[in-house]
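Structures for review follow.
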Structure P
Amino acid sequence: MQLNKIHHVAINSSDYNSTIDFYVDKLGFEIIRENKRDRGDIKLDLKLEDAELEVFINPNLPARPNYPEAYGLRHLAFKVNSVLETAEELKKLGIKTEPIRVDDYTNLPMMFFFDPDGLPLEIHE
């Protein structure tokens with residue numbers, strides 16, 4: 001078996017407008033496809049360089065349990081050139097961020113912020 005790389009990650013979202021504002025307008029993902037599905041939800045395929053993010057928008061799903069953590073997706077992490085500069089850009093966009101800290105294992109700067117539905121997102125050098 002040869003798994004070359006991750007093709008996409010899929011997440012659920014509750015609101016179309018806040019999803020577009022956050023992932024497309026603020027974080028810079030490009031919309032590849034948008035489909036209204038027979039299940040009553042909307043499926044967005046978003047692209048960021050060679051990665052894809054599938055977002056299923058359905059306001060009828062239960063909220064994400066944040067604390068304590070639950071099984072499943074823990075967070076998404078994005079590699080950046082500078083955590084400090086990216087944190088400043090996020091704050092200018094009105095996105096709240098946690099304090100920058102150093103990863104215990106890589107000794108590199110990292111920081112968390114959250115999407116409109118509370119999904120933890122990480123930036124990491």
Structure Q
Amino acid sequence: MFGNEKGLTLVELLVVCVIIAIAFIGLAGLFPVGTQNINQSKLRTIATDLAQEKMEALLDAPSGDGDLSEGTHADPDNPVRSSFNRYWSVTHDVPIAGMMRVEVWVTYPHGTTTREVRLVSHRRN
């Protein structure tokens with residue numbers, strides 16, 4: 001530099017551009033991971049909502065309702081058939097006589113595997 005001239009040389013400017021480009025490339029690699037996490041969170045939220053919806057229906061159902069018969073049940077009215085499957089099981093006299101254990105679970109895809117959300121509650125027979 002000559003005298004009081006201030007500014008960047010071409011080499012300094014190129015170094016700054018390379019550093020910024022490397023930073024952006026690193027950040028760009030995070031976008032697919034973030035998108036995948038958002039999609040998995042969305043699926044887990046849908047599964048949780050489906051399980052909660054069925055659990056509330058079972059807890060509010062009258063005692064003689066067929067859905068409360070002992071055993072494992074698959075949901076014939078599953079609202080999201082393409083990716084989600086909803087099941088529930090009822091066990092009478094658990095944890096004590098006159099009570100029933102109600103468990104609802106929803107399976108959903110997770111890449112090449114399947115994940116599930118489970119809810120458990122108890123109610124009077």
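Where a number appears in this text, it was derived from the coordinates with a stated rule and is not lab data. This is a predicted model, so every value here is computed, not measured. Cβ atoms are built from the backbone, for glycine too; each structure is taken alone.
Can you spot which of P, Q the value -3000 was calculated from, given it is helix-only ellipticity at 222 nm (-39500 (n - 2.57) for each DSSP H run of 4 or more, over all residues; to 500)? It must be structure P, since only it matches. Looking at distance in nm of label points 7 Å out along Cα→Cβ at positions 25 and 113 for structures P, Q, the greatest value goes to Q. Here volume of the Cα convex hull per residue in Å³ is compared for structures P, Q. The highest value is that of Q. When distance in nm of label points 7 Å out along Cα→Cβ at positions 65 and 89 is computed for each of P, Q, the one that comes out at 2.0 is Q. Out of P, Q, which structure matches 9.9 when mean count of other Cβ atoms within 10 Å over residues 9-16 is calculated? This value belongs to structure Q.
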